[in-house]
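For reference, the structures are reproduced in the following blocks.
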Structure I
Amino acid sequence: MTPEKVISVIEMYEWKLREANIPKTRMDPRRTFASLDNDEILAHAHYLSDGAKQYAKEGRLRKMGSHLTAIQMCLSFAGWYALGDLMNHNKP
């Protein structure tokens with residue numbers, strides 16, 4: 001994915017997270033994802049969005065991809081998207 005495409009996908013997620021009044025909150029790194037509730041998982045996804053967009057703008061593609069993957073996994077864990085949906089978001 002191009003950095004521009006990643007930014008557009010993340011902005012789509014951010015819009016949905018804002019509409020749901022999900023804050024930007026980093027998860028405690030000592031916790032597991034399994035121990036979080038859906039709101040905490042979504043808040044972490046929202047937290048990661050700024051970093052992912054910044055990495056995209058800087059051309060740091062590996063970090064950008066890692067953050068996008070984490071965001072998408074959080075959205076899937078919280079039940080917002082199925083794997084097929086996320087794969088379609090990643091298409092050019």
Structure II
Amino acid sequence: MKHLEKLLWWLITGKRGGINRARIIKKLNERPYNAHQLSKELNLDYKTIRHHIKILEENNVIKPTGDSYSKLYFLTDEVENNYEIFQEIWDNFIEK
């Protein structure tokens with residue numbers, strides 16, 4: 001099992017709030033969003049989004065571009081290039 005696969009399994013299934021982190025990853029695969037937009041898109045409190053963004057950023061799953069309020073978040077190249085790993089976790093764990 002690759003490092004990224006282990007990391008995603010842990011972030012999504014091994015920690016509280018994993019489903020929300022998975023939803024953020026799924027949204028960011030569609031296009032970049034800022035925290036406020038993610039909050040509206042996912043119908044989650046802004047502080048909740050910020051909390052999960054921080055965890056995903058610290059684990060190099062997402063990366064910001066821009067400054068403060070206008071920061072847009074993207075998937076890191078590694079996650080984007082291996083998105084099928086995330087999709088498998090989503091299909092087998094979250095969708096059921």
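Taken together, the values in this text are just the output of simple stated rules run on the coordinates, not laboratory data. For clarity, every value in this text was computed on a predicted model and none was experimentally measured. Cβ atoms are built from the backbone, for glycine too; each structure is taken alone.
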One of I, II was used to calculate distance in nm of label points 7 Å out along Cα→Cβ at positions 26 and 58, yielding 2.5; that structure is II
Consider the structures I, II: one of them gives -22000 for helix-only ellipticity at 222 nm (-39500 (n - 2.57) for each DSSP H run of 4 or more, over all residues; to 500) as calculated from the coordinates. Say which. I
Comparing structures I, II by distance in nm of label points 7 Å out along Cα→Cβ at positions 10 and 82, which one has the largest value? I
Kindly point out which one of I, II the value 28 was derived from, the read-out being relative contact order in percent (Cα under 8 Å, 6 or more apart). II
